[in-house]
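Quick heads-up: structures coming right below.
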Structure P
Amino acid sequence: MAFTAKDVQNLREKTGVGMMDCKKALVEADGDFDKAMDILREKGLASAAKKASRVAAEGVVVAYNDKANKVGVLVEVNCETDFVAKNPEFVALANDVAKTVAEKNPADMDALNAAIISGGSVTVAEAVQELFLKIRENMSVRRFVRVDGVVETYIHAGGSVGVMVEFAADDAAVANAGFETMGKDVAMQVAAMNPQYLDIASVPAEVVEKEKGFLIAQMKEDPKMASKPEAVLGKIVEGKIAKFYKDVCLTEQAFVKDGDVNVAKYVANCAKEMGTEIALKGFTRFAKGEGIEKKVDDFAAEIASMVK
């Protein structure tokens, strides 16, 4: 029984399986659409790897903060659609992966995928595959970061952005009721303002020089600047670099809840109120899907190239 490009497209839309697998199933089924569907079901609708062309750019960022053992984790788990990202089983999987990172301290993604998932008897990779077979949507653990130390975390809008901030603080400071509030405020600052560096000292010299180069080039193009003395131009560049630091450095940014102080001053003020010392050590910010290019399929062209 013959089959057409339209049959392949319909089988793909019905099953979510890649077109080459759909074409093979129809060939094996001698063009019988229902039999081809049965063949794909018997094969478990292929595997997550067969759906690699369907980009997983949705998902969630989750955090796990084990304050008793001073371990913090941030994890991003991706899927294809926002609908699945809100699925309780998918969210539970992401949280179990975060706990696994805290408990097993994997060295990298390979080690994490090979680790037995927290509270389970299968590996992380196997747990992801099991949920894939149930939900029928490509998913993967994309990245994680684990910090041994004092941290506070913040998850924005159900997992669209996740932040973990590390502090240098003693047990007495952490036990203070105001510490968690202060930590959440800083984490929310990172989520909202997306700083690139912790402080001025963290900005690489080459980044500063590149920024100065941009500023100098801009001034050379400005007729009003051309006649100014070099010393004046130098001062102008210094002023603009200071503004650059206020944009990209967390400690230098104006605190979003009180624009009269920067973040470093806010933390210092909170520490003074608590009668202790607190310092910012670092931060991590994950935005779900950042850097992943969403693919737009040209179904007509793809089918035409495969069904000949």
Structure Q
Amino acid sequence: MKKKFDVVALGELLVDFTQNGMSDKGNPLLEANPGGAPCNVLAMLKKLGKSCAFIGKIGDDMFGRNLRETVSSIGINTDNLLTDTKVHTTLAFVQTFENGDRDFLFLRNPGADMMLSADEIPEEVVKNAGIFHFGTLSMTHGLVRTATKKAVNIAKQNGALISFDPNLRAPLWSNLDTAKAQIRWGLRQCDILKIADNEIEFLSGSSDFDEGAAYLKKNFPNIKLINITAGADGSYCYYDDKKVFVPSFKLGGTIETTGAGDTFCACVQAYVLEHGLDDLTENDLRDMLRFANAAAYLVTTKEGAIRSMPDRADVEKILSENE
């Protein structure tokens, strides 16, 4: 039975401050871009024609109001985007280095996204998700961690596919042992996993992707589709006994990489919604990765993420020009 929402996501909605030139005095100019991994994912899914709802919390401030307007304007259901009157909207400052690596500074001690509680989870919305998506920024602290786990359990009980992105941000955790424990919890729940190269090494202790995937398959046999993103190198998919690699699109024009992994994640979810998760061939997996890589490339050519997601036609144009 088709659910009301193709994808429901829970987690952080925040402002990413990214450098956008220099002032005439030589000071860096920062652009306040709407962001937050779960909503980045939904923004791309909307571009692909999917129905989406977001669950989270923002502050009663200028940033929170702008975020609500932005998310609502692109067609994501915000009925369960709550406002905290006492805690400000979470802010992130993103520095991108020449090699593409990024450094994050978070103003989140606390931030409004951390204040979502279990009794604020909209059970009917979660029950009506085809895919439920979450990450670990909503698992760094007790209150929102309990809310996240409640929502995941409701989604599983009502037949949703569970999508998980560890999205490790070390500065937000009290210690990395806690981070690893919560990521492992997420891995035990999910059907679809998007994991970055540094995260799989953090968990498995190996920088070899085949060894990392074998570790995941052995310890978390519930995961049906494992996707590993390797930045500028490309992406890998492990499914049943199949392994597929697709290189990234290196066509120039990259400004910054914020949101690239979320764009990739959304494209994988859209493919699963359209093709299912059973009996996928190597050609299916290759098509999925090529589309996701192309979309991820395109978002790196613009500032920010939520307002910068490419249209399907733009992605298909890249694919047709680079057969």
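Every read-out reported here was derived from the displayed coordinates using simple, explicitly stated rules and does not represent laboratory data. Since this is a predicted model, take the numbers as computed values, not measurements. Cβ atoms are built from the backbone, for glycine too; each structure is taken alone.
So the values come out like this:
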item	result
Identity of the structure behind 20 (criterion: relative contact order in percent (Cα under 8 Å, 6 or more apart), calculated), options P, Q	P
Identity of the structure behind 1.34 (criterion: Cα Rg over 2.2 N^0.38 Å, calculated), options P, Q	P
Ranking P, Q by FRET efficiency 1/(1 + (r/R0)^6) of positions 56 and 176 (r between Cβ atoms, R0 = 25 Å, to 0.05), the structure that comes out highest	Q
With mean count of other Cβ atoms within 10 Å over residues 88-95 derived as 17.1, matching label from P, Q	P
Parent structure of the calculated result 4.6, given that distance in nm of label points 7 Å out along Cα→Cβ at positions 136 and 152 is the read-out and P, Q the choices	P
Origin of the derived value -15000 (helix-only ellipticity at 222 nm (-39500 (n - 2.57) for each DSSP H run of 4 or more, over all residues; to 500); candidates P, Q)	P
Structure (P, Q) behind the derived value 31, 17, 13 of semi-axes √(5λ) of the Cα gyration tensor in Å, for residues 104-199 alone	P
